[in-house]
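Listed below are the structures to be examined.
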Structure 1
Amino acid sequence: MPELREQPDYYSQKRSLVQLKKDRPWYEEVHSQVLQDMVKRVKLAFDRYLAGDKDGKRSGKPRRKAKHRYRTFTYPQADLTWLTSANKIKLPKVGEIRFILHRPLPPGFDVKTISITKKADGFYITFSLEDKSVPEISSDVVPTEDNSTAIDLGCEYFATLADGTTIAPPKYFRAAQEKLVKLQQKASARPKGSRARKLLYRKVAKLHQKIARQRKQFHFEKAKEILNQYDAVFVEDLTVKNMVRRNKPKQDEKGNYLPNKQKAKSGLNKSILDCGWSQFLDILSLKAERAGLKVVKINPRGTSQVCVNCLNRVDKQLSDRWHCCYHCGVMMPRDWNSALLLKKLGLDEALSIKCSTSRKRSQHRTR
C-alpha cells in the first residue's frame, strides 16, 4: 500500500512557500506576508465551502482564480512608518508611490492592514485602523409612537414611510442600460484579445462603477434624511438573494418544458437589484449604530396581505397597488398599509400577524 500523502492545511501550505520561492524565482518579487495572506484566503474559502452557513447550506466549490481576476493584495502587518509624507507611501517590494489621501488618518489609531485594490478607474489603498481605547457604541433608544417610523421597500416607490412619505426609485441602471448595450455590442464585435476590445470593456466597467457609486450615494443621502427625523426605524428583514432567484423549470409528462413566467420575473429581478435594498439596509443600520440610534428588523411575512386597522387578511396580487379592506372599509396605498403594519408590529411586541391572521380566517370561514 502506498503511503498516504499529508493532507494540505493552512500551516503546511505556508511552509511550502519556502520551496516554492526556490522553484519559482519570481516569487521573490512578492512580499512574504502577501503570499501568506493569500494562503489564508484559500483556507477561509475552503472553510466556508466545507462548513456551510448557519443553516448548513454549502456554497459552490472554490475555483482557481486567473491572474486578471486577482485584484487585491494585502499587507497583514502594516505600519504607520510606511507613510513617508502626506501623499506618499513606501510599500515593501513595490517602492514609494504617490497617492491621494481621501481624509487624514485620525490620531491615536494603529494601522493594522493595508490593501491595494485595482478598480475600473485606478488603484485604491485601504487602511484598516484600530484603537482599543474607543468604547463600544450602545443604543438606549426606546421606540415610541412619536420617535419611530417604519419603512416598506418596493419597486414602484423605493421606500414608503409610516407617515405616508414616499421616495421615488432613482433607477440608475435603467437609465444607463441603453448606453451599456451599445458599448457591449461594440466590444463583442471586436476580435478577442485586441486592444480595441479591452478599451471598450474598460468603458463598460467604468460605467458599471459609476452606476454603483450613484446608487450608494443615494442610499447614504436617504438614510441620513430618515435618521435625522427619527430615533428608531423598523425595517423589513428581507432575504433579497432568495427574492431574485430564477423560477424553477416546468415540464409536462413527456418532458417538454412549459412556460414558467421567467421573462416577467427577470424584469422584476432587475428592478429589485437596481434598487439595492440590501445595501440600503446595511447603510441605514451602520449610520444608526454610529449615531446611537436603533434599526429594528421585523419579519415581513404577511405584512402585504393584512389590514393594519382590523388585522384581517386581504389577499392581493403583486399588481394590486391599492389596499381595500372589505372588513373595515379602510382604503390606502398598499405600501403605506405595509409600513404602518410594520410600525405596529415593532411597537407592540405581543402582536403577531400569524396568530391574528389564522384567527380571523377561521372566523370568516365559519360565517
Structure 2
Amino acid sequence: MSDDAVELIQRLAGDRGTLADLRRRAAERGARVVLPESEDDRTITAALALRELGIVRPLLLGDPARVREKVSAAGAEPGALEVVDPKEDSRRERVAEHLLERRRHKGMTPEKAAEIAVDPLHFGAALVGLDLAQAMVAGAVNATGDVIRAALWNVGLAEGIEVVSGAFLMLPPDGHPIDRPLMFADAAVVPEPTEDQLVSIGASSVSTWQALFDRDPTVACLSFSTRGSADHPAAERMRRVAERLRERGIEADGEMQLDAAIVPSVGERKAPDSGVAGHADVLLFPDLEAGNIGYKLAERLGRFHAVGPLVQGLAKPVFDLSRGCDAEVIVDTVAIAALGTR
C-alpha cells in the first residue's frame, strides 16, 4: 500500500481513546457503508484502512476500471475494494422505482427517476433507503446541499423529526478540566431554528448520542440565563424547549448558561436541584450562530477535537464531510455512521 495508507492504518491500529472505542464498536456491526466518491484519493485511502482494520465493509461507486487504477496506484491489489457502477448495476431499476415512489408527489417522472438513479449520490442513498446498505458517507467532493438532497429524497426524515441538523462530537485534549466527550448541536445546518425545530434537534442529538455511547445523555438547553436569572423571550423559549424535551422522556434542563451546564461547582450554585447542571452531555444551542461560534471556540482555544458535522434527523444514516477533510476524518465519520444503524 501507499505510504499514506500504511501510515494511517498503523496510526489507527495503535490509537486509544474515544474514537478508537467507536471504531471498535463499529467493527462489531459489520455494516456495509457506501462511499460514492470513488475517484477521490482520500476516499480510496480511507476505504483501504476501513477494510484492513475491519471497521466496515466499504462499497465504492463508480467506474470499476478507473477505481481499480486508483487502488493499484495506492499500492493495493486492484480488486481489494468492492466497486459498483450505478450505470451497469442490476439494481438501478429498483433504485429508480424507489425514487419515483418517494418523489412522485413532487412531480418526479419515470424518465427523470431513471436519469437520477445512476447518479452515485442518489444511487448510494437509495441503497441505504432500501436497506441494501446501512449508511452512506460523502461530501469530500460533493457539496453539502447535494448530499443532503440525495438523503432527503431517498431516505427521508426520521419519525417525529422536523428538520435535518448537524452536531459536532467534541473530544477534550488530555488533561483538560472537562474530561468527557460533549456534543454541540445544531452547529452546522439550521440558521434560525423555530421552537419546534429546536425540540427536533434536541431529540435527534439524543439519538445520535445513544448510538455512539449506548446510553441516554443529559441535555442542557443553553441561554445567557439560568433558571430565570434573566427575564427575556429568548431565555423563555429555551425553557419551553427543555420542558418539551422532558415530555418526550429526555433528561433535559434549561434555560441554562454554559458554565452551569458543564462545570459541576457552577451547576450546584446556579441550579442545585438539577440533574443536568454541571454534567450535561449534549449542549443544545439556541441558533446556528451561537453553535458554530461555540464549537470553533472550543476547538481553537480549548483544543477540543471536533468530529463532524454529524448529520442528524434522517431515518437512516447519510453523513456529510467537509471538502477539506483528510482520510482519517473519513474513517472516523464512516465509523460513526455505521453506529447509527441501531
Structure 3
Amino acid sequence: MTSRQRFLTTLQHRPPDRPPVFVTLTSQVAERLADAVGLPREPPLDSLLSTRISHPRLLTQLGNDAVGIAACAPPGAATRREGDGTLVNEWGMRFRSVGLYDEFSEFPLAHASAVADVAGYPLPDPLAEGRYDVAEATVREYGRSHAVVGDLECSMFETAWYLVGLEKLLSDMATDEPYVTALLDRLADLSTRTGLELIRRGADVIWAGDDFGTQERLLMSPSMWRRVFKPRIRRMFEAFRGARPDIELAWHSCGSIVPIIPDFIEIGLDILNPIQPRAKGMDPRFLKSEYGRDLVFFGGLDIQQLLPRGTVQQVKDEVRRLVEILGAGGGYILAPAHNVQDDTPTENILAVFEGVRS
C-alpha cells in the first residue's frame, strides 16, 4: 500500500497493511532528528498551528503517512519580534520566550466586557492573499502519495482564551457575558471559512479541535459545553459536509473528555484525537470497545512518561500494544498524544516508526 492508500483505508474502518502514522514534532526535536538522519533542516512555518504542519520532508522520510496543511500568516502579516524580544502575531497575541517555549505575555482582549469590545477587533482575514500558498505547495508535492490533513485546531475556545485569557473567559462564560457569544460566533465563522478553504485545496481530513479536558475532568460542565460549544461545532461540521460529503472530520481535545464523546459522535465526528492515555477514563481498551464502531482513533502514545523516559524496547512494545488494541479491524492512526517534546531521546522517536513496521 502507498501511504495515502494506507491512511484512507484506515479511515474507512478497514484493515490496512499496517496502521498509518502521523507524528508531529516541536521545532527543536525536528532539528535534532534531521541532523541524526542526515536530512536538511526545514524551518518551522509561520502559523498558529506551526508544529502540526512543519517539517514534511523529514517526517515523510521517517514514515509519516500524511502531511498537514493549515492557514499560514500571509505576506505583510508575518509574526514579528519587537525590540524587547516580544513576539507579536497577526492576531495581536504577544509572547515572551521562556526557554524552549514562548508564553503569553499579553491578551489583546483582556479588557473585553461588552459586545462592542470584540465586534470591532480585527481578526485575520481567512481569504487573505497568500494565506494558503504553503498549503497548495504541500498538496502539489505530497497529495498523490500521502493523505492530506487540514489542521483547524484552536477552532474557537482556545483562540478565544488566547485573546481574552483563560480564567477571564471561563468566568465570563459562567455569567453569560454577551461579548463571549459575539466572540465565539466570530471565531467559529472564521474557522469554518478556513476549513472550507482547506477542503477546496485538497484536504482529505479536517482536524479541528479545542482542549476541553484536564488530566482528571472536563474544564467545564458537560451542560455548559453542550450549551456553548456543541451547536457551534455542529454548524461547522455541517458546513464542511455540505462542501464535501465525504470529508473526514477529526477533533483534538487533550485530557479527560469521556462525558462528551457521545455528543461528538451525534454531531458527525469521525476521528477522535489525541487519546491522552494518562487522562482519566481515556483507556484504549474502553474506548475501542465502547466507541470503536463509530470512531477512528488517532494518537494514544504517551508523551508524558513513556517517550521521554522509557527504553527503546518499551516504546516498541507500547506501539505494538496500541496497534493490537486500537488497530483491531482497522480504524487507528498511530501518533503520540501530542507533539513530541524536546525531552524525548532521538532513539525513542525512531523506535515509534520502527515499532509500527515490525
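Derivation of every value follows stated rules applied to the coordinates shown; laboratory data play no part. These numbers were taken from a predicted model, which means no experiment stands behind them. Cβ atoms are built from the backbone, for glycine too; each structure is taken alone.
Tabulated values for the structure
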item	result
If FRET efficiency 1/(1 + (r/R0)^6) of positions 101 and 269 (r between Cβ atoms, R0 = 35 Å, to 0.05) is computed and equals 0.75, the structure in 1, 2, 3	3
With distance in nm of label points 7 Å out along Cα→Cβ at positions 125 and 165 derived as 3.2, matching label from 1, 2, 3	3
Structure from which 5.6 was derived, distance in nm of label points 7 Å out along Cα→Cβ at positions 77 and 221, options 1, 2, 3	2
For 15.5 (mean count of other Cβ atoms within 10 Å over residues 37-44, calculated) the corresponding structure among 1, 2, 3	1
Among 1, 2, 3, which structure scores highest (criterion: distance in nm of label points 7 Å out along Cα→Cβ at positions 21 and 149)	1
